[in-house]
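Novice: In what follows, structures are represented as structure tokens.
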Structure I
Amino acid sequence: MKTGILLCGCGIGDGSAVEEVMLTYLALDRFRVEYIPLAINENQHDVADHLIETITAEKRNMLTESARIGRGKIADLGQVDCNKLNGLIIPGGMGIYKNLSTYLAEKDKFTVHPAVENVINKLYEQRKPLGGICASSILIARSLYNSCHAEMKVCTCNDAYKELLAGLRAKAINCPAGDVVVDEENKIVTTPAFMVSQNMNEIAAGIDKLVETMVNL
């Protein structure tokens, strides 16, 4: 059994935040948790030039781009068997808004990519823990809106997304980068990471706590 790490590209501007992904791998190794990176085999919403911070005309595939940081063992999310996963962690990055959901265009009316929503719901019904880093907590809340058995608790900072999450029957709790919000009843653990801090040591501490808590749920 392995923990899935859901990626959506390589780079904070159009995919997954590389720093959060690396800190997640490090934490999983520290707590001796086997893992497998996962990504959707579709094109990204757009491609960012991270040097000059602009969107280009390029087309890139999420699975191919995620393989850059997939450590040679990435798998297609559409082919994953949830029975072989013991949980899922979703790092942040702009891909949360662009590739894994329609949040960028639709804001509070956003939907989650069907493949992502499907995996989140299957793991939830199997009582396996879900970990959200940075803004990925909104993906979890949206995905479980119609199936969650109790009010969710997820992290935020400075009340970001508070109204959005309330509309999804999720309680947003302000949390520092080095800590986590634990929803024991729903087996959801979240940490704000770059949403609240640029300090890598603080972010690493939060991701360590997220992994450790998921192991013990």
Structure II
Amino acid sequence: MSLPVAADDRYIELSLESVLLRVADHVGVFYRGDEERDAFVTPLVAAALAADCGVIYVCDRSAPDQVAQRLIGAAVDVEEARRRGQIRIVASTEVYLAGGCFDPARTVDFYQRASVGSDQRGYPVVCVIGEMSWSLRGCPGTERLLEYEALYAREFGTAAAITLCLYDLEQTRGEQIFDLLRLHHRVVLNGIEMQNPCVDPGVLLGGAAP
């Protein structure tokens, strides 16, 4: 599937308090607990909508309507954005765990189709936000998480997308954190962007992590 490609006429920056996000960024966001997650995600969604980005938010710890209500409570006009097709808030069970198991290729295909759909609705740059806490519930296929991250990074490397993978440090195993750091060029920890000496370009370009 042909994705909208990052180009000069699709250049967008999202300036948050502690990080500047650009088209083609693939960022690992590590936080502790729901409150810290929301403190990062809420201004991110507001900035993306204000910049005329499409937004795809796949939530895990709360239902989509609960996420929408939290955003509305923070003065983010989610209802209007939904009406014009600018934002989709989807449960992880419909994306990552559709059919009761995790399949990396199927999940990347979902995001590809969603990105193309956003472009067709007039939002050529899409901000993808994915809560990844589902990966620790032991569902079939979750052992392929690192394969997925590498596949996504390759398929979306030049796409007109800003991607943020959200990991709760309170639910992520230590050895998994190291592997995840290898797959994200940029890392936000506790709301602050940090240098990432662990990134492994060879993994991103050559295949799934070992």
Structure III
Amino acid sequence: MDDQPAGMGRKTRWRRWHLATGLALAIFAIPHVAGQLAAVAGAEGYRAVNDLLRSLYRQPWIEPILLATVGVHFASGAGLLFRQKTASAPARSSGAALLLFLPVHLGGVLLCRHAFGLDSGFEFAAVGLQRASSAWFFAPYYIFATTALGLHLGSAVARRRPSARPVVGLALACGLAGGVLIVAALAGAFGPVSVAPAYYRLLGSEVEVEVRQ
């Protein structure tokens, strides 16, 4: 009986870990993005939806598991990106984009909460879009992330079910549209946005812009 090559065995393990953690994270990520879309209903609508979601995933025993799952998914994704050449171009490119996004996003959330003692909610999400000097980064940052997530989820479905390949384009379009709506809402397109001065410290600035019409 032929033994499985060591390299192939490692790739199989990477794929299994990546699939298992990916399924778990999809259950979190889809409602999380929907929660960001609630910004279209204003700060109160955003808070209502996200307070409900937080009551589920910010339990003392759930949040560490969630962070660990992100870590395993990140590590296995990085391993597959450099070792596996059979994945589709959309899957690889969107995976690489999310590998860039995740450390920045998680680092920002944890810094906001634990270093600055601020809530990582509506004002945290909106502050970067209140001034042109930071909006040039945060507008494409949000759109980049939701588009990459949509493409990655669509690619995962298409890999498991080749007959579902049209879903890749649909998922990409939904991610792009969702990102544009989130940016528009947080920037004040659907109503005034109020951000406490303390949040501008996250951007290294004491300049306050409390309400943007």
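No lab work stands behind these numbers, since they all come straight from the coordinates. Predicted model, so just to flag it, every value in this text is computed and none were measured. Cβ atoms are built from the backbone, for glycine too; each structure is taken alone.
Novice: On distance in nm of label points 7 Å out along Cα→Cβ at positions 83 and 139, which of the structures labelled I, II, III is highest?
Specialist: Details: I: 2.5; II: 3.3; III: 4.2.
Answer by largest value of distance in nm of label points 7 Å out along Cα→Cβ at positions 83 and 139: III.
Novice: I would also like to ask the following. With helix-only ellipticity at 222 nm (-39500 (n - 2.57) for each DSSP H run of 4 or more, over all residues; to 500) coming out at -11500, pick the structure among I, II, III it was computed from.
Specialist: II
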